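Below you'll find a set of structures to go through.
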Structure 1
Amino acid sequence: HLFLLVEKLNKLDSEVKTGNLILKENNIQQLFQRVFSMFKEQYGKNFNFTSNINSLNTPVFLFDINELEETLRVLYENAIKYSPEKSEIDANLTQSEDKTIICIKNTGIGIDLNTKKSVTDPYVRANTEVLGMGLGLALAEKTIQQHNGTLEIESDGKTYTKIIISILTQTIE
């Protein structure tokens with residue numbers, strides 16, 4: 001466990017600075033469905049998972065599949081950790097001509113407004129009673145920024161949290 005923590009710290013420190021992405025043409029819909037299905041299969045008895053794909057564009061564009069998969073895993077893990085059993089976890093993928101938006105929303109405890117501003121900083125956690133190191137959202141945000149995207153957080157502080165990833169769709173021309 002300590003080894004994984006050190007590995008994540010090194011990744012946060014080095015890869016974010018150097019931007020070591022492996023950009024290849026990948027299918028975002030397949031990745032979205034695969035990660036969603038994996039979490040639904042593992043946690044579907046305890047949570048109500050729903051998903052939707054709305055695409056006006058080809059799902060294939062340039063991104064680092066391993067890094068985006070890790071980002072999606074972090075978002076699902078957080079949604080599960082910060083939600084009571086039998087609550088809803090909703091995932092949506094929307095594609096326009098030049099942008100891909102992924103939203104993952106949970107009906108959990110929410111993130112209070114003061115913490116929401118800094119929750120993507122390393123070692124900041126939304127709730128110290130829940131296990132974690134405060135690195136997941138920091139790594140996720142850096143990965144999305146490396147993909148020329150943004151990570152936004154919506155929450156009422158009590159009943160839900162929605163993470164919105166927006167990535168510019170780049171293709172090989």
Structure 2
Amino acid sequence: MRIEYNAGNRAPIVMAAVVLRAAYTDMGASGLPGASAEQTVVLRAPTLLVASGEVSDGVTKFSGPQAPVELTIGAKSGAYVGFKALDLSGITDVTFSASAPVQYLSAAGGNVEVRIDSPTGALLGETPVLAPSEVMGAQTMLRAVLKPTTGVHDVYFVFRNAEAKEGRNLFILTTATFGHLPN
């Protein structure tokens with residue numbers, strides 16, 4: 001388990017995964033060999049650091065003493081970060097912690113698309129547009145309501161702003177929190 005600092009509310013974010021493994025082998029009978037079965041499941045925390053995605057393109061990742069967690073900066077429209085094999089059963093939305101500071105980043109703003117299976121795959125949802133801010137302030141929470149989806153998929157967070165000039169950064173994402181149906 002790893003604990004990350006969250007500057008927005010001064011509370012730690014627990015970044016954890018639990019691996020459950022079940023295995024069974026019987027003794028067999030009447031000269032027959034034993035039967036075996038095994039199943040492994042990985043359970044992740046609902047909040048992920050966007051920078052921890054397994055695949056990415058068109059993003060810059062930044063960490064330093066002034067940043068409490070690693071930042072992911074979308075450097076162009078269509079840039080993405082992807083997470084492999086997430087179970088989306090019962091997931092209703094994703095809330096991103098984001099900012100678009102003009103002061104330090106010359107950010108153009110934009111929105112996040114949530115896609116499955118590839119960066120150009122089916123669109124599950126998208127956030128409202130995040131406007132650029134002249135000052136670096138508190139993170140803005142952007143929520144993407146998702147179409148109902150079941151099963152395990154690769155999930156991609158795609159940075160979008162078709163009107164941003166080439167060479168201009170879009171915005172920063174720090175965390176993504178998956179919301180789910182109540183049990």
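Just so you know, all these numbers are worked out from the coordinates, no wet-lab data involved. Values in this document were obtained by computation on a predicted structure and should not be read as measured data. Cβ atoms are built from the backbone, for glycine too; each structure is taken alone.
To test your reading of the models, identify which of 1, 2 gives 0.30 for FRET efficiency 1/(1 + (r/R0)^6) of positions 59 and 155 (r between Cβ atoms, R0 = 25 Å, to 0.05) when calculated.
Numbers: 1: 0.30; 2: 0.95.
So the calculation was done on 1.
Assign the value 23, 17, 12, calculated as semi-axes √(5λ) of the Cα gyration tensor in Å, for residues 27-122 alone, to the correct structure from 1, 2.
This figure was derived from 1.
Okay, moving on. Comparing 1, 2, where is distance in nm of label points 7 Å out along Cα→Cβ at positions 35 and 147 highest?
Values: 1: 0.6; 2: 4.0.
Looking at the calculated values, the largest one is 2.
Something else about it: If mean count of other Cβ atoms within 10 Å over residues 99-106 is computed to be 20.8, which of 1, 2 is the source? Provide the component values of the computation, followed by the final result.
Values: 1: 20.8; 2: 16.8.
The correct label is 1.
Right, here's the next one. Where does the value 24, 21, 15 come from, among 1, 2, when semi-axes √(5λ) of the Cα gyration tensor in Å is the thing being computed? Provide the component values of the computation, followed by the final result.
On the way: 1: 24, 21, 15; 2: 38, 18, 14.
That value comes from structure 1.
So helix-only ellipticity at 222 nm (-39500 (n - 2.57) for each DSSP H run of 4 or more, over all residues; to 500), computed for just one structure, reads -500; which one of 1, 2 is that?
Details: 1: -12000; 2: -500.
Going label by label, the one that fits is 2.
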